[in-house]
Structure 1
Amino acid sequence: MGLGANLGDARAALDEALRRLGELPGVHVAAVSPCYVTEPQDRADQPWFHNQAAALALGPSWTPESLLAALQEMEAAMGRPPEGVRERFGPRPIDLDLLLFENQRRNTPELTLPHPRMRRRAFVLVPLRDIAPALVFPDGEGIGAALAKIPFKIEGNSIFQGP
């Protein structure tokens, strides 16, 4: 899953989200990437983001839909306005994205798996590669090949994307 925030103490928000994830029944946070500071995509006139990726070990009762619902409840509890009220691609106190759920695919109004924009975003792929360097997406493409298709650079803990 992907985590991001750019309002308030963004780094503390990521830590809080990881703590809350680990408190969900049947959820274990198995791996967490380093935190990166990343320039905003899609809307540049906002603070830079803090981003991470986390791998979750889930008990058998979890489905993609139930995990998505838990993530959305967590976002609301942490101060993120609901869809329809918040600005698309705008600033946020927390953003929790379900990127992959094993090799499952979904294409419903509520959920698309794999996440439809993750392979265009270095701020998602770089942290994901940190925790899963051998990751292969359901269509057979490896994470290294996906990263090779997008222009980005890393300086320290900052990710810059673009030409």
Structure 2
Amino acid sequence: MREILKPSEKRAWVAFYVSQACLRKEIGIRMARAKVVDLDTYAVLLALEDAPDRQLRMADLAETSMMSRSGLTRFVDRLEKKGLVERRNCADDRRGVHARLTEAGLQERNRAWPVYAETVADLFCRHMNAAEANTLTALLERTTAALEPDLPLLQEIRGKKRNAS
């Protein structure tokens, strides 16, 4: 009978889990220090920026941003009050609602980009070479695809990879 986790698997999982938590925490600290939007806001604004017409159905945005639908609804309420997003009724479904990136939201996302990019480069990318980055990407994509094969973000990453080759 196979043991539940081999020591190497447990070490890998703990390293991934702790690293991800530490990275999110430090990225958040640096973004706050720079007085730009927080990491969750950045992720939502980026997802909307990359979407057709800079808008997504609320359900799709929740899935893309890895939030619950109710959590995203409350989050979008706060972003809407700040003028970063707006809600629009879906033309093809009277019950559906889109979240749409406003010009102010795009400006805030652009203002946060240098802080975000420099922080990711400093805290994450500098610790690996290109081959290691490719190996890590393949592993994480495979893991994500096994759990969420239709995740829009995963499809987007794969599409960009195909287009880049």
Structure 3
Amino acid sequence: MCPPPRGPSDTGSNDNRTIATNRRARRDYELGDSFEAGVVLTGSEVKSLREANAQIAESYAQVRDGEVWLHGLHIAPYSHAQDHSGHEPERPRKLLLHRNEIDRLGHRMATERLTLVPLRLYFRNGRVKIELATGKGRKTVDKRHELARREAEREAARAMSRDARNG
């Protein structure tokens, strides 16, 4: 008797696993719509990502000539690759989106002065995906206000839980 066929969701333990996150994005930008895009990669880049060797903190995406490109994503060379078969760590990488999404993003970025900010790099069903969000940069004063507001909310929640325990 033959084993059941393996589907795309049976690709192993790396399914739906986060590779890298951009924690600074939520502090530095006012984020709007978020969406998922595929990433065009070479074989050694995927192998390196399976080892979680990526940094997206300094990366950004932009629409150019009807295509979306990701700049500044650093994928370290694969540990077992030879020099001639590796990849360039900081090369621009093409993102895969539907045509209507690209057109809508290009128009919004041009008219509203938005930035495409990568939030998370992850595997979904064996494929590398990136979560992008439209964002508007915050000024230093706005960041301080946001931190103070969040701290006040935390302190209020602590006080309420303390009162609930004691009373």
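Just so it is clear, none of the values below were taken in a lab; they were calculated from the coordinates. Here the structure is a predicted model, which is why all the values come from computation and not from measurement. Cβ atoms are built from the backbone, for glycine too; each structure is taken alone.
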> Here relative contact order in percent (Cα under 8 Å, 6 or more apart) has been calculated and equals 21, so which of 1, 2, 3 was it run on?
Replying inline: 2
>> If helix-only ellipticity at 222 nm (-39500 (n - 2.57) for each DSSP H run of 4 or more, over all residues; to 500) is calculated from each of 1, 2, 3, which structure is the one that comes out at -10000?
In response: 3
> If we compute mean count of other Cβ atoms within 10 Å over residues 18-25 for structures 1, 2, 3, which one ends up with the highest value?
Replying inline: 3
> Which structure, out of 1, 2, 3, was P(r) over Cα pairs in 10 Å bins from 0, in percent calculated from, if the result is 9, 30, 37, 18, 5, 1?
Replying inline: 2
